[in-house]
Structure I
Amino acid sequence: MVLHFLISGRVQGVGFRWFVHREASELDLKGWVRNTEDGDVEVVASGNSEDLDELRTSLKKGPRGSRVDRVIEHTLAENEGTSLSAFKIEGAW
């Protein structure tokens with residue numbers, strides 16, 4: 001299963017990408033997280049439905065210091081996940 005999330009709120013400059021990376025890595029998910037130019041955080045994650053449910057719950061809470069106003073979720077085609085590897089942060093230094 002491959003899911004795409006767009007998280008809005010106070011999610012940049014608060015360690016949100018590192019939080020998502022830690023949560024997704026602990027669940028052994030594949031995919032990536034990155035900031036968008038609009039101030040949101042975008043996530044693509046591939047794994048089993050139980051682990052993705054856990055990630056969804058974490059995304060709705062966020063790390064301390066963040067404020068999640070909205071999480072938009074889309075299911076992607078399974079073939080979208082074939083090129084995904086170990087979970088990573090895109091656009092990080």
Structure II
Amino acid sequence: MSELRINARLDEQTSSDLQFLREVLGDKSITEVLKYSLQQVAQDLRDKMRAKRQKQLWKDSGLIGCIENAPSDLSVNYKKYVAEYLDEKYPQHVSKK
């Protein structure tokens with residue numbers, strides 16, 4: 001894509017936000033602030049889209065929600081539940097509690 005020139009009207013709040021960003025970013029030009037802002041927002045949206053796709057992949061693979069009737073404290077006490085599961089599955093190796 002070739003260079004693009006933008007002509008925009010900003011309301012008072014947006015103009016104030018632009019000035020704030022210029023100061024915080026070290027007296028950058030309006031062009032530099034707009035480039036930076038657009039890059040940041042675009043990256044944030046890309047990251048959200050990537051995370052959403054990854055979550056969907058996990059759901060599709062069965063990794064999310066794969067434990068039926070899971071206890072509500074599973075994420076906190078998972079070691080206890082894994083130990084109980086293994087004790088049931090391999091009773092000859094039951095751990096001493």
Structure III
Amino acid sequence: MLTFAVALKDKGVPVAEIAKKLTIKTGKNAGKHPSVASLYRALAEAEAAAVDDGLPLRPKHVRIRRLEDLLTHEEIGLRERLQSQPHPSMEIRS
């Protein structure tokens with residue numbers, strides 16, 4: 001059902017019309033049309049899955065450091081690399 005919806009969207013068919021053409025096959029809403037909001041969500045998820053750039057979908061949990069915590073060698077190197085980069089707003093535009 002989703003591949004059909006994506007194909008119709010790619011052809012330029014409005015999402016409201018796509019929802020009218022689709023029918024839910026299973027579950028308590030079987031035989032009904034999906035809501036436009038549900039269809040937008042499904043299309044957004046399908047598009048996000050197609051763009052898979054290898055990044056995790058959720059951010060990684062990190063521990064917030066206290067001032068007295070020492071940095072690891074890896075963190076010191078990362079801090080030095082970040083501080084050595086020029087700030088984007090400081091770049092000279094020609």
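Side notes on the structure shown:
- Source structure of the calculated read-out (mean projected area of the Cα convex hull in nm², 5.5) within I, II, III: I.
- Source structure of the calculated read-out (helix-only ellipticity at 222 nm (-39500 (n - 2.57) for each DSSP H run of 4 or more, over all residues; to 500), -13500) within I, II, III: III.
Each reported figure results from applying straightforward, stated rules to the coordinates on display, with no laboratory input. Here the structure is a predicted model, which is why all the values come from computation and not from measurement.
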